[in-house]
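The numbers here are math on the coordinates, done by the rules we state, and not lab data. On a predicted model such as this, the values are computed, not experimentally measured, just so you know. Cβ atoms are built from the backbone, for glycine too; each structure is taken alone.
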Structure 1
Amino acid sequence: MTTFNEREKGFESKYKHDQETQFKMTARRNKLLGLWAAEKMGMTGAAAEANAKDVVVADFDKPGDDDVIGKVLKDLGAKGVKMGETDLRREMERLAAVARDQITREAKPDSPQQV
């Protein structure tokens with residue numbers, strides 16, 4: 001195999017890894033957002049987890065965050081929780097950073113234990 005082919009495979013592998021990581025971070029952010037919204041609506045336990053799943057699934061409706069934002073705003077409004085789109089986007093950004101940190105920590109192998 002030539003050096004060029006090896007480099008190409010390396011780039012393809014990195015791109016695939018980066019895409020998978022981005023998907024995981026977005027899904028985690030959406031789950032965290034669903035749990036956050038559930039708390040705002042007074043949900044706990046299984047109901048909060050179900051809400052988080054629904055938010056994750058809502059992201060598959062169309063590209064971008066508009067489907068998630070629309071769902072969460074609609075749900076919050078139905079429960080009488082006042083929330084503007086700007087505030088919701090700000091919370092999404094905060095949770096994106098949390099999700100990124102969580103995924104990064106999970107991806108790092110445990111440091112070797114000293115004997």
Structure 2
Amino acid sequence: MEFNFEKLEVWQLAMDLIDEIYEITKKYPDDEKFGLTSQAKRSVSSIALNIAEGSIRGKKEFIQFIRIALGSLVETVTNLKIAIRRSYITQDDFENIKTIEPLYFKLIKLSKSLK
């Protein structure tokens with residue numbers, strides 16, 4: 001069975017980003033397991049979760065869930081920026097994550113289209 005939200009390109013991109021973030025956080029040190037690593041996984045997962053949950057709501061509520069997903073996306077980016085500053089990952093590692101920018105703009109576009 002396939003749910004309607006699974007057909008949304010933004011949800012598919014969010015799932016791709018989850019894979020990328022789970023992979024990159026393997027570079028974080030063990031002492032960040034319950035800190036930045038855990039937070040990165042929670043924030044990136046929140047993007048897809050909010051898209052899925054919002055998709056079964058009315059338009060007004062869906063817009064709010066998309067905004068929450070956007071917040072989780074920028075939280076994920078901030079987590080990565082902290083990891084760069086702490087030398088857990090490199091700027092190149094960050095730039096190799098190709099899903100962030102298209103997901104950001106597609107979330108904004110989806111939000112505007114629902115208004």
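With percent of Cα pairs over 16 Å apart, for residues 20-83 alone coming out at 40, pick the structure among 1, 2 it was computed from. Label of the source structure: 1. Suppose Rg and Dmax of the Cα atoms in Å works out to 18.4, 63; of 1, 2, which structure was it derived from? Checking each candidate, the match is 1.
Please compute distance in nm of label points 7 Å out along Cα→Cβ at positions 44 and 68 for structures 1, 2 and give me the label with the greatest value. Largest calculated value belongs to 1. Kindly point out which one of 1, 2 the value 4.1 was derived from, the read-out being distance in nm of label points 7 Å out along Cα→Cβ at positions 4 and 60. Only structure 1 yields this read-out. When relative contact order in percent (Cα under 8 Å, 6 or more apart) is compared over structures 1, 2, which one is greatest? Structure 2 comes out on top. Looking across 1, 2, the calculation of distance in nm of label points 7 Å out along Cα→Cβ at positions 12 and 52 that yields 3.7 traces back to 1.
Consider the structures 1, 2: one of them gives -26500 for helix-only ellipticity at 222 nm (-39500 (n - 2.57) for each DSSP H run of 4 or more, over all residues; to 500) as calculated from the coordinates. Say which.
1
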